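**Q** Structures follow.
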Structure 1
Amino acid sequence: MTEAAPVDPSRVTFEKIREAAVLIKGAVLETPCLPAPRLSQLTGAEVFVKYENMQVTGAFKERGALVKLSSLDEDEKKRGVIAVSAGNHAQGVAYHAGRLGIPATIVMPVLTPFVKIAATRSYGAEVVLAGNTLAEAKAEADRLAEKNNLVWVHPYDDAHVIYGQGTIGIEMLASQPDLDVLVIPVGGGGLIAGIATAAKAIKPSIEVIGVETTLYPGMWGALYGKEVRCEGATIAEGIAVRDIGILTTAVVKQTVDDILLVSESSIEQAINAYLTLQRTIAEGAGAAGLAALLSDRNRFADKKVGLVLCGGNIDPRLLSKIVVRELARDGRLVSIRIDTPDRPGILGEIATTIGDMQGNVVDVEHHRLFLNVPAKGATLDVTFEAFDRPHGERIVAALRAREFVVRYLEIGERMD
C-alpha cells in the first residue's frame, strides 16, 4: 500500500505456492472439496464445492495472511503489522498475527458491522475505526504505519499473499483431478491469481474463469482493455474492489481464460441455493461462482466444475431477507392486496378460502383508516405460503371467484 507492487508476474510461481502449502499445513484447515449433486441438478454442470467457509475465520483470507506474516524477519515481527479491511482480511490477519505473537493493528471504517469489529478484536488485534470508507480508513492507516513503523499486509497485491491463496488450487486438484473448469470469485485478484497459477501448472488443460459483480467489473475491464466504472451497493461486498492489484492483474492476464459478470439477483439466488440445497452459508462473494453457473448454464453444461465458496461471513439479518426474497421469486411466498367491504367475518372468509386451498397465511395487515380506502370498505394485505407458483395462482383465482378484488404486491410493499 505504501509501495507499488512489482508488476513482474514471474514472481508468482508454482514452486512458491507449493512451499506455501507446506508452510500452512496444520495451521490452516485443508477444507473439503466435495461433489454437490443438488447444485449439479440445478445448474446442469457436475459441481464440486471447495468449502473455504469452514476456516476458523470463515474465509480463505487466512492462507495468504499466514504466508505473508511468516515471511517477515524478526525485526518486522517485533515492529508489528497493519492492514485495512472491513471484513475477512482483517480477521485473517488478526487471527494468525495473534497465533504468531505479532502485534497487529487493523484499521476499519466506522460503519463496519459491529460483529466484524468484535470478531477482529477477539483475535487480539488493535482495531482502529476511522473514516466512512475504505479509502478514508487507508489514509489513517498510512499515518499510523508511518508513525509507528509498521509493516503492511496487503489484502491481495502481494506475492506472498498470492502464494497462500494459490494453495487452494493444489488442494482442489488433489481432491478432484478430473475437474474441467475452476470458477473463482474476483475482487482485487489475489485468490484467482494464486489458484490459476497452481491449477495451470498441475493441469494445463484446465479452464480458469473469474467472476465479478456487474457493479465492480475492474478485472474484466483490465483483461479486455475496457473502461469501466466500479461503484454501487452490492451484496458481494467482499469482491467490491475499485482498485484491483497491479501484480494480480499481470498474473491474471497470463493465466485466466475469462472473466464473467453476474447480477445482484443471481448472487442472491446462489446464496439461497447454498443454504437450502447444500445446508451451508455463503456470503455474497462466496456465492459468486455459483451465480455464474446459474447465469450461463449452457457454457458449463455437462462440465466438471470446481467452485470456491470463499467465505461465509454474512449478516444473519441479510441472509434471512434473501431467503424471503427468493421464496417470493419462486412463487412460494405470495403477497396480495384485497379490497373488501368492511363487515364482520370477512377476514375469516379470506383465511378459510386460502386454508381450504392448502395455503398458509403468514402475515395480515388490515387497513381501514387510510384516505385511499373507501369509508365503508377495508383493504387487507395478506402474505401466504404456497407449494409453488401455480399453486399460489390457484389460490388467488379462488379468492377472485368469491368476488374479492385481488392484486399482487411485491414482498414488503405497504399502503401509501
Structure 2
Amino acid sequence: MKSSRISGFYKKTVDERKRIIKEMYPFTEEELEEINSNAPLTVDTADKMIENVVGTFQLPLGLGLNFLINGKEYIVPMVIEEASVVASASHIAKIVRDAGGFTADSSERVMIGQIQVIGCQDFYKAKAQILKQKQALIQAANDAFPSIVARGGGAEDLDVRILNEEADSKYSTMLVVHLYVNTVDAMGANLINTMAESIAPLIEEITEGKVYLRILSNLADRSLARARCVIPPHLLTTGDFSGEEVRDGVIHAYEFAASDPYRAVTHNKGIMNGIDPVVIATGNDWRAVEAGAHAYAVKDGKYGSMTTWSKDLEGNLVGEIELPMSIGTVGGATRVHPMAKHALQLLDVKSAKELAQVIVSVGLAQNLGALKALATDGIQKGHMSLHSRSVAIAAGATGEMIDIIAEELVKLKDIRVGKAKELVEKIKI
C-alpha cells in the first residue's frame, strides 16, 4: 500500500528517491523519463502556451510527505524555490498524522461571472426585470456551453447588485449581474467568460443600459475549502520547550496576525508558501488563488489571518483554515504541461474538490511550521540551515563538497557566499 510516511526520505539521493516513487506508482517508462528529465516542458509546447517564447524556466519539484487527510494518504508535489518549505510542511504533517491527521471538506464548485451594466435610466427597475427573467438568462448561459451541463455542471443561479447609488459617490452608478456556475472539475475561467459574454446582449436589452465588463471573479467565495487539525500538546514538545509552551506560543503568534495587518501579511505569506507550490505543480493559476485568498482575508472588514489557532477544553491545539479555491483538475495547463499531469497522478485526487482539500491542508501545515519555529528557536535556525546549501553552490561547491561546506557554514553561524568561497578554496588546496 502507498504510504506518505517515508522515513529518512530527505537523506536519500535523488536517484534513490526516484526508485521509491517508481515502486509506489504505476508510471510507465515514458512517464518516468518525463518526471526525471531535466526539461520535461519542451520549447515547442511552451510556445503553444504563451507568447514570445524563447525558452523554459525550471523550479525544484519536491514531495511533501506524511500527509494524512480524511484518512487517505497523500504524497504532495510542491514546486518552489524557497528552502525549508517542503521540509517544514512534511515535519508538521507528521505531527498531525500522529494526532490522527487532517480533516477537510469543501463546498460546491461554484464560480462567479460578473456582467457590468452602466447607464440604466432606472436601476431598480432594471434589476427587477433581470430577476424576473432569471431562468431565461440561466438557460441562455447554459446554451452557450452545453459541454459543462453534460458533465453535471453549468449555470445554476443569478442575482443582481447595484453599486455606487449614493448621491455623493465619486464613481458611476452601475448594475452588476452575478452568474453562479458549477464548473465541476474545471477551474472554469474560459467557460464563465463565454457564458457572461453570451448573455450580455440579452442583459443590455432587458436593462436598456450598456454592458462593459463580462468576466469571472477570482473571489470564489462559493467554492470554499476547509481543513482542521487537533494536536495534543505532547506532540508539540520541541527541545527545551514543553508542548504547552509551544501551543501557547502558536496561539499568541496567531493572535498577533489576527490583530495587526502588518503581521498578518507575513503570516499569510507563510500559508501561501504551502499553498502556491501545490497549485503550481498541478498546473493551476496560483495568481488567482493568491488574489482570492487575500481578498477573503478581509471578509470581516479588516485584513487578518487566513487561519485560526485555539485551545480546546482538553488543552489540545486546534488549527483551522477556510479559503476560496479556484482550481481544477481538467483543462488549462493541467492538460498541456506534462509535469502537471504527473503531479495529479502523484496526488491521486479524484476531483477538484478533493484537490482543494489537500491544498488547504498543506497551507495549514505550513502555517503551523512557521508559527512553531517562531514560538521556539526562531525562524532563521532551520531556514538558514537549509539555505546554507544554496550558498555553498553559489560559492562554487560541487558534489560532496556542497554538504561539507553547508555544514561548516552552519557550525560557524556565518552563512555568506564570501565565507563559503573561503572554505571552497581551503578544500581545493
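What follows draws every value from the coordinates through simple rules; no lab data is involved. Since the structure is predicted, the reported quantities are computational estimates derived from the model, not experimental observations. Cβ atoms are built from the backbone, for glycine too; each structure is taken alone.
**Q** I have 1.6 for distance in nm of label points 7 Å out along Cα→Cβ at positions 16 and 392, calculated from one of the structures 1, 2. Which structure is it? Could you put the intermediate results ahead of the total?
**A** On the way: 1: 5.1; 2: 1.6.
Matching structure: 2.
**Q** Out of 1, 2, which structure matches 28.6 when mean count of other Cβ atoms within 10 Å over residues 88-95 is calculated?
**A** Working through the options, I get structure 1.
**Q** I've got another one for you. Assign the value 23.2, calculated as mean count of other Cβ atoms within 10 Å over residues 184-191, to the correct structure from 1, 2. Let's see the in-between values first.
**A** Values: 1: 29.9; 2: 23.2.
Traced to structure 2.
**Q** Quick check: 0.65 is what I get for FRET efficiency 1/(1 + (r/R0)^6) of positions 64 and 232 (r between Cβ atoms, R0 = 25 Å, to 0.05), calculated from one of 1, 2. Which structure matches?
**A** Working: 1: 0.40; 2: 0.65.
Considering all the candidates, the number was obtained from 2.
**Q** For helix-only ellipticity at 222 nm (-39500 (n - 2.57) for each DSSP H run of 4 or more, over all residues; to 500), the calculated result is -15500, so let me know which of 1, 2 that is.
**A** The read-out comes from structure 2.
**Q** Compute distance in nm of label points 7 Å out along Cα→Cβ at positions 136 and 152 for each of 1, 2 and report the one that scores greatest.
**A** Answer by largest value of distance in nm of label points 7 Å out along Cα→Cβ at positions 136 and 152: 2.
**Q** When volume of the Cα convex hull per residue in Å³ is computed for each of 1, 2, which one produces 191? Could the numbers behind the result be given before it?
**A** Details: 1: 160; 2: 191.
Label of the source structure: 2.
**Q** Assuming 10.7, 31 is Rg and Dmax of the Cα atoms in Å, for residues 216-263 alone as calculated from a single structure, say which of 1, 2 it is. Present the calculation step by step, with values, prior to reporting the outcome.
**A** Working: 1: 10.7, 31; 2: 16.0, 51.
Derived from the structure labelled 1.
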